[in-house]
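Just so it is clear, none of the values below were taken in a lab; they were calculated from the coordinates. Remember, it's a predicted structure, so these values are computed and weren't measured experimentally. Cβ atoms are built from the backbone, for glycine too; each structure is taken alone.
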Structure I
């Protein structure tokens, strides 16, 4: 087994309010669970909708609901479609949720993945609004994250910049589909999946990449 500091990393490009990333949660959890002896996991927030210009008009809600149904059919994950009720002039802005995930990664990286998945459940199953600070705090309190510490950091300039760094990395690598997963080893990046894939499709790609960088033999 490698020394901890030398482990390759799975870079998981995602967004808490992305339906395909929510559908992907069991698959990436299994992949990381099976190979965590050999890799670390790094959540990278992609910024699905961060420009404050996606208003949930009726046509937009219809298209989003259609996509949720498709994810539900393919992945078997449950969605709460009541989310689309009473959403007049609602701005679908994922920046606050992304910044919350980055803040948790900064404060409590050891539980960042678990909290991220809880945020997804909070949004897609419980129908809570992750654009609102109160909903984000409700998730964190389940993990005994100190509310004051979180909010002070969440609103800091540092976390705004860290979140933008995630968005910039996503753009620089050319990731335009969520979820996407890469293996980062030394100075190399190997694509494991671009878009939703089940564990059994990703596993041989990851093993091949780990053999290639000498982690598996």
Structure II
């Protein structure tokens, strides 16, 4: 399977139009045999930032999806509507072999807090950070308030890591990140291995 996260920063004047185009893509993709799901998000802090999270059976399914009228319409609109060219993160594989709750399952609807983190790692520091997440992932998934928690490497860029987390309550997630020993250790490793301060990579999102 192929998972892709698309990031779109839209000019304010085009926000509503672009959002409608994204929703049209999601609705149209339901009829595609090779598309296993699309989730759409908007950034809580930046209402002009959108994310599309797509799951496909393989490369042929991706190519078919990109050729559909609703997807072509979105691509055409993007040329005029976006501040910068869209970013696409093709997620290669999960950092941990221990399977968590699938992000495209119905249980994801129970999340109160959703965070997408798009980390840029310093050169030669990726192994250190990935090793830390190999410990942290089962630690987080063991929490009753964790809906899903996954970390992925990115195709063609070993110095990028994408982390997607969903929690039943924001209050518990915040408390856990600031009191759990391994979570605090992970925060320290992140601060040592990332190109920029941690908050610059974190996107709290609402699902559309």
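One table, with the values for the structure above:
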| read-out | value |
| --- | --- |
| Test item: Kirkwood radius over Cα pairs in Å, for residues 95-158 alone calculated as 11.4, pick one of I, II | I |
| Winner on Kirkwood radius over Cα pairs in Å, for residues 79-190 alone once structures I, II are ranked, highest first | I |
| Identity of the structure behind 29 (criterion: relative contact order in percent (Cα under 8 Å, 6 or more apart), calculated), options I, II | I |
| Identity of the structure behind 3.5 (criterion: distance in nm of label points 7 Å out along Cα→Cβ at positions 23 and 119, calculated), options I, II | II |
| Structure responsible for 15.4, with mean count of other Cβ atoms within 10 Å over residues 55-62 calculated and labels I, II on offer | II |
| Source structure (of I, II) for helix-only ellipticity at 222 nm (-39500 (n - 2.57) for each DSSP H run of 4 or more, over all residues; to 500), computed value -16000 | I |
